[in-house]
Structure 1
Amino acid sequence: MLNYWVSVITIGLIFSIATLGMNVKFGWAGELDLAMFAYVAVGAYMYSVAVLPPSRLPPPDHYDLGLRLPFIGGLVIAVVTTMAVSLVVGAVALRKLRGDYFAIVTVAFALGLSIFISEYTPLFNGYPGVYGVSQPLNGYLKLGPTAYGVFFLGLCTVFLAGTYVLLELLLKSYFGRALRSVREDQVASAAFGRNIYVLKLKAYVLGGAVAGLSGAFFAAYLSAFNPYAWSPSETFLILGAMFIGGMANSRGAIIGTFFVFVAIQEFTRLLPVIPGAAEASDALRFVIIGVLIIAVLWLRPQGLLPERRDRDGIALDSIEVRRPTLDDVFLTLTGRSLREDAA
């Protein structure tokens, strides 16, 4: 039972990182990226081929880079590659497209990437995918399955906490404030001299980097990755987690992820099995998530934890409220104070 709950919480932590990446793109900058899980897949694939040893299979089955990098090296390769892919896609899609058109382009990119990876065997071994990926430090620690599961959970917690702190600092910086102004009104933001295209592209690349980090941990946890491990439905689950938790709120994104990927998942497991419909629980899970998204958007569109505005941090008790005096009224009406007239 301990192993099971450790694995469930680990999945929640990994997907929380991905939701934080989506929160940067859509919550901060208003970019509806429907290819989000494609960047998770890019991070997973690149991490896998970076840490795998050289393949002994002859071409075209020789599909990995054979770098045999350590865990941190694999993470760096995954994040940097995902940033590069995000930069190329974002530079093209964000130049002229907005809103629905931008979302359609991201869907097309995700579908095209899936077909390319599945069919081009020398890259990532096509449909069979990559396998035998070593787990971080497993060969050095010599831990049992339960102890290592707890260690990996702690490792995911550390990286999630680091990602959360970094994004919170960026959100409170000029960059974060500028992005939210672009999200609210691009014309008004541009009037203050902000480069809308560059700001949105930076947000897109940052969100892609966070997604790549999540993908690296996902591949390390599964020890394998193939085209069956990622689909467009995963992106909508991440979107649902962000909507339920609260857009532009990092804590809300994490809470929403655990609600969607852990709580609802476990709730559907408790339902009785329908005879002749073995996949009914998975379908019911999507139905429940869809109903919850509709309910949240209808009853509480700001999510469980609303976005924290800068003005919310002002302590109202510390503000001295002064009642207007007769001299203030006279000054407003005439442009002169009573003291000047008396003098």
Structure 2
Amino acid sequence: MILPQSPAVRQGTQTRRSVLLGGGAVMTSALLAGCGVHKTAKSAGLRVAVIGKGATDTRLLFPAAGISPDFPITYAEFESGHLAVEALNSGAVDLAGMSEIPPVFALASAVQSFAQIAVEHGDVNNQVVLVPKGSTIRTLADLKGRRVGYVRATTAQYFLIRMLQSVGLGWSDIYPVAMTVADGAAAFAQGALDAWAVYGYPIERAVADEGARILRTAQGFLSGNYLLTAHKDAIADPVRADLIRRFLRLQRQAFAWSATHEAQWAPIVAQAIGVPVGYVRAQFARQSDPYQLRTVTDAAIQSQQSVADVFAAAGLIPRKVDVRPLWDSRFNPVIEEA
């Protein structure tokens, strides 16, 4: 399921294919010019990855809140956080928001070219396990032996593990099917899945269009911490580090606007992603928390460490990892500004 974009959102946005396969000038310079990455980034401003669309999408948030950045921002859109990690590690983007999970998988690999510089704390009720209309599944325990779709290395995989554990089940007690959000939507609609762990507006679409039922939200299983990550070269470069500080100030201001202007914000999001405004209003009404930019703290680090330990214990990453080296608190003073 590919959601359409408005012309305003498409302008200035690169797809994952253009970024990762060389279709965009940024990635071309990153792969072929070596140190030319720095020159491109400085002249082009800040390169920001966006995961899907919705409440944290600054392409929509800034103009909606009346914010006009005084520096260039180039956006690249990705379907999930682990794809944004690939872009960070290749040097294709400077800044990316994602959940706590993709960096954990990156730690289990050889390359980590990014640091986690802030927390975007927000909603966890926009992440759920769905079951089809007429399903006999009534409890989490009923997932045993069922085909369950999920997106690998994302919150969907993590909260699914936690939900299974809460009823004495393990990963091997279900038939997990890793797939993209678009493929999962198609499989769920065609009846190929018994349940689907998913996030965002596909939930409202499946409920409204297909009669799907929310079995359980991720409330109590997710921390609500989503991470803002930056390429290490970007935060080491005084020019780009200054752009990141300016971006953080604007993002904090935009989050504050969206939390107090849901009536104006909902139709903007709905038009951009191509769904009825009622879908967006339903998600806003169900949200556990509005989005807020927060500093790097010991509690945030421990939250992600707990996530990493769950994946290690489940055998889904090759070894136990320490997340603390990924965190960088140098931007805390900017986030703490009144």
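Some points to look at:
- Distance in nm of label points 7 Å out along Cα→Cβ at positions 218 and 234 derived as 2.1 - corresponding label from 1, 2: 2
- Entry that produces -13000 once helix-only ellipticity at 222 nm (-39500 (n - 2.57) for each DSSP H run of 4 or more, over all residues; to 500) is calculated, selected from 1, 2: 2
- Of the structures 1, 2, the one that 3.4 was derived from, the read-out being distance in nm of label points 7 Å out along Cα→Cβ at positions 90 and 154: 1
- With P(r) over Cα pairs in 10 Å bins from 0, in percent derived as 5, 22, 29, 22, 10, 5, 3, 3, 1, 0, 0, matching label from 1, 2: 1
- Mean count of other Cβ atoms within 10 Å over residues 98-105 - structure with the largest value, from 1, 2: 2
- Source structure (of 1, 2) for relative contact order in percent (Cα under 8 Å, 6 or more apart), computed value 25: 2
FYI, it's all coordinate maths here, none of it is from the lab. The model shown is predicted, which means the values in this text are computed figures rather than measured ones. Cβ atoms are built from the backbone, for glycine too; each structure is taken alone.
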